[in-house]
Structure P
Amino acid sequence: MGIARNAWEQSNLDTYGWISHHVIGVGYHTHGLMEGFGHHDFEIVPALIPAQMANSIFNTLVEKIKDGEVLKQGVEYTDLLDDGVKIMFYLKPDMHREDKEVLRVIISDIHNNLNIDNPSDFVAKQINCKPQWDEEII
């Protein structure tokens, strides 16, 4: 099964320039953005949203990158997701490759609060999460 998964991943990397993974109970992350588009990969942790929503967010962000936008750490964005949902990015060490960093996607809470100085529990969990990625369970 590992060989088929690797072949599938490589096929999608070749076709689309990137892929995403969902690690059950941990979160979601992308691969290939730096190599394909010169942009940091993304991660969404912990797994507080459904996989379909995470993939939709990744697709939206990748389309912005393809259009030439560089998404930056510490900037609050209100125009990337539907209904003005706020998101922000934090640069974090890549858990797979120690020599790289990823942009962690921080999503506002149900009240569209993204205050990082006094974060809601939902926002704080995203900021402070230390994911333990285990590729074997993907």
Structure Q
Amino acid sequence: MIVLRGFDPDDIETMVRLVKETFGKEYSSDLFFEMGTLFPEEFITAFDDSELIGFLMGALTSPKEARVLIFVIDGEHRGEGIGTEIMSTFLERCRSKGIKRVRLEVKTTNENARRLYESFGFRITETLKEYYRDGNDGYLMYLDL
């Protein structure tokens, strides 16, 4: 059974590993601690029993706008609806705070993620040339709530 929870500093090591395994990026554990402390309601984790299998790190960028900074689901658990559940929860929280717009970026090659975002109503508004460190382009996507 999948359980959604909030930020817990004890999960940071697993978050860092998930991001590195999925995106090939290594972020400082300080980033996760800082974002989880600043934006606890915009940080959603998913657990299968006691195993962290995904999370969304979001932030409020203005009184009316939020941004998805990192969204990752462990490869073994993709396609199980966990990403949908996490994003739904995040958007519900945004709406309850009066957020009017949500922004995110996604690699142009990540079709599964793009389709998930589009299923929620996100629209591509711009192609970001060589946006990622590896030289890949990204899409800037927005959702009006």
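Coordinate-derived values only; no laboratory data. Bear in mind that the values here come from a model prediction, so they are computed numbers and not experimental data. Cβ atoms are built from the backbone, for glycine too; each structure is taken alone.
Computing Cα extents along the principal axes in Å across structures P, Q gives 45, 32, 29 for structure P. Structures P, Q were shown, and FRET efficiency 1/(1 + (r/R0)^6) of positions 21 and 93 (r between Cβ atoms, R0 = 25 Å, to 0.05) at 0.90 was computed from P.
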